[in-house]
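S.K.: Take a look at the structures listed below.
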Structure 1
Amino acid sequence: MTQSQDGTRLERVVRKIDPSYRLLRTRKLAGGVSARAELLEVERPDGRRIKMVFRQHGEADRRRNPRIAADEFRLLRVLRSAGVPVPEPLALDTSGDIFSIPYLVIQFVEGETVDRPSDLIGYLHQMALHLSRIHRVDASRCDVSFLPRAEASIHKSLQHRPASLKDAWSEGRIRTALERVWPWSPANPDVLLHGDYWPGNLLWKGGQLASIIDWEDAALGDPLADVANARLEILWAFGTEAMHRFTAEYRSLMRIDFTYLPHWDLYAALRPLRTISGWGLGPARKRSMQRRHRQFVDQALEQLGLSSDR
C-alpha cells in the first residue's frame, strides 16, 4: 500500500466517525511495539481541531486474541464509566471494509511518559493510587467476561521449557522455582488487571497522571499480578528504594493478602525474557537491568525458602 493510499484510507476512517470531519494530517506515534498507532489531526465544521489515535494491534496479539480490538474497545468503555483515566473509545471497525485488520480509534490524551520525575515520592503514590482504583472496579457490575484469566498465562509459560534458556537473566532458576510452587491457591478475589502496568503506559500532565494506556494485556485475576509487574519495572527505572516505596503505598490502599507476592514476582521476572532481546538495550543499560533483575529474583527465592544459588 502506498503512502497516499494509506492516507486515503485514514480519511475514510475519520469520515466514518463523522462525515463532516476533515483529516488534516497524520503522524506515526513512537513507542508502539505491539501495535500500529497513528495520530490523526482532524478539523470539525466549526473550525475546531481535535486529535485522535488510530490503533491496529500487531500480529502476535491478534493471533493470541482475534477479538483484541473489540475487547479493548469494550474495556475502555467499562473503565471510563468507572472513572479510571483512560482514553475515550471513539470508533471500532472489524468489518474489513477500509482496512483488512480490525482497528479502533481512541481519544488523544495530552501528556507524556516521565522517565525522571521531579517528585518521585508523589509519582509513586499516584502510580499506586491509580492501580488501586483499577483493582477496585466492580467487575461483577459490568460484563468483562471476555477477558482472559491471568493464571492461564502462567500455565502456558510453564507448559514447555524453551530449548535455550537465558542464563544471564536467571531463566532456569526462575522456571525451576515456578515449576515447584505452581499452581498456588488464590488468596485474593479476582479483580480487573491492566496486565502491563509500568511507567511507559502512564501519561502525565502538570505533575498529575492524565491517562493509563495500552490495555491489550488486560485480564482477570489476583491483583498481585499487576503489583509484581510494576515492582520490577519500578526497580529497573528507579531502584530498590522506589520499588519498596511503591509496594508500601499500594499496601496502604488495598487490604489484600500479600502471601503470594514472591510467586507473582517470579512470574513477573519471567514474562519479559522471550522479548527482551528485541528491546534495543545498550550495553550499560542491559548490565544494570540484569543486575537488578537478579536482585529481584534472589529476593523472591529467599522469601519462598528456595535456594538462590546461581
Structure 2
Amino acid sequence: MRVRVPATSANLGPGFDALGLALTLYDEVEAEVTGGGLAIEVSGEGAGTAGAGERHLVVRAMRAAFAAAGRAQPPGLAVRCINAIPQGRGLGSSAGAVVAGLLAARALAGAEGADGGLLALATELEGHPDNAAACLAGGLTIAWQAGAGPRSIRLDLAPAIAPVACVPASSMATEAARRALPATVPHADAAANAGRAALLVAALTRAPELLLDATRDLLHEPYRAPLMPATAEVIGRLRRAGIAAVLSGAGPSVLALTVTGETPGPAEVDSIVGQMGKQWHVTPLDVDRQGATIQSVPPGVRTRIGDAGQFLA
C-alpha cells in the first residue's frame, strides 16, 4: 500500500490545540507485508532514521493499528518513506508519520479508509488531535476532546487565502516548546484568546480581511518566543507589515496567511524574511483539500513517487 500524507500547521495563532490546516507538502510511505524481518528505507527529510527499527514512528503506528484491529502482527514488513515535510519544524511531520502508519496498516489488514477510531489512535500516539485531524481530513479542521474521545470537524477555507511557510534551518522539539508554557494564564488573556479564536474561524472561512486581528495569540506564542528569538522576530516583522503571521504548531517555522491578489502577498513575505538571512526557506503553498490518501500498489511493480523522481522496487 502507498499512503500520501500532507504537512499540517496547528494552532494558527489563538486556536491552541484545536485548529489545524493541511498544506500541499507531502510525505509518502509504501508498506508491504514480507516473509520476515523489518526493512526500512528513508529518503529526503529524516533519512537518518532508517536505522531506528521498531522505534521508527511509522512502524510504531503500524504495530498499534494492527493491534487495535485485532489482527496478528505480519511475519515481516518492508517500509519505504520519501519525506518532504521538514522534521522538528512545527509542520506536522510526526502526525504525518503516525497517520501514514495507521492507514497503511489498516489497508494491509483490509480495513481501508478513515474513521473516528483512527483519530483516537492517532491522538493516543501523538498526544493531541489538532495536526492528526487536519492530516486525515485535509482543509481546515477543528478538533476537540469529547467524552467518547477526540473528535473533529472539517471546514472549507476561504479560496483567497494563500499560505506561505517560512522554515528555519534549525529545529525545535515539541516537548521543549510545551515546557515553556505556564500552568495557568490570566483570565483576561484567556477571554481575549477565546474571542480571537472564534473570530479566526470566521476569518479563515469567509472574511480573510480580518486575519491580522484574528491571528493574535496570548496563550502560547508569547511564552515560546524566548526559546526561538529569530522566529519571534520574523513574526513581528511580518505582522508589522500587515501580514497575518503565526507560529506554526510549536515552531520554529512561521506560517504567513496571505490573500490572493492583495498586497502584501507572498513576494513581500519572501522579501521580509529574506532580510533575516539564508537560514530561512520561504515556500508558497496551497491548502491540501484531500487529506491522507491510500493507493494499492501491485506487487513487484516499480513505482514513481513524488516530484523527486525516486523509484521504489
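S.K.: Mean projected area of the Cα convex hull in nm², for residues 137-208 alone was computed and gave 7.4; which structure, 1, 2, did it come from?
M.R.: Considering all the candidates, the number was obtained from 2.
S.K.: Right, next: Thinking of 1, 2, which structure, once relative contact order in percent (Cα under 8 Å, 6 or more apart) is computed, gives back 25?
M.R.: Details: 1: 15; 2: 25.
Label of the originating structure: 2.
S.K.: Tell me which structure, out of 1, 2, gives -9500 once helix-only ellipticity at 222 nm (-39500 (n - 2.57) for each DSSP H run of 4 or more, over all residues; to 500) is calculated.
M.R.: 2
S.K.: For distance in nm of label points 7 Å out along Cα→Cβ at positions 121 and 169, which structure out of 1, 2 has the highest calculated value?
M.R.: Going through 1, 2 one by one, distance in nm of label points 7 Å out along Cα→Cβ at positions 121 and 169 peaks for structure 2.
S.K.: Determine which structure produced the value 21.4 for mean count of other Cβ atoms within 10 Å over residues 57-64, calculated from the coordinates; the candidates are 1, 2. Each step should come with its number before you reach the end.
M.R.: Details: 1: 14.8; 2: 21.4.
Label of the source structure: 2.
S.K.: Compute mean projected area of the Cα convex hull in nm², for residues 17-192 alone for each of 1, 2 and report the one that scores greatest.
M.R.: Max of mean projected area of the Cα convex hull in nm², for residues 17-192 alone: 1.
S.K.: I have 0.90 for FRET efficiency 1/(1 + (r/R0)^6) of positions 41 and 281 (r between Cβ atoms, R0 = 35 Å, to 0.05), calculated from one of the structures 1, 2. Which structure is it?
M.R.: On the way: 1: 0.60; 2: 0.90.
Among 1, 2, the structure yielding 0.90 for FRET efficiency 1/(1 + (r/R0)^6) of positions 41 and 281 (r between Cβ atoms, R0 = 35 Å, to 0.05) is 2.
S.K.: Additional query: Can you rank 1, 2 by mean projected area of the Cα convex hull in nm² and just name the one with the largest value?
M.R.: 1
Values in this text are rule-based calculations from the coordinates and carry no lab data. Everything numeric in this text was worked out from a predicted model, so none of it was measured. Cβ atoms are built from the backbone, for glycine too; each structure is taken alone.
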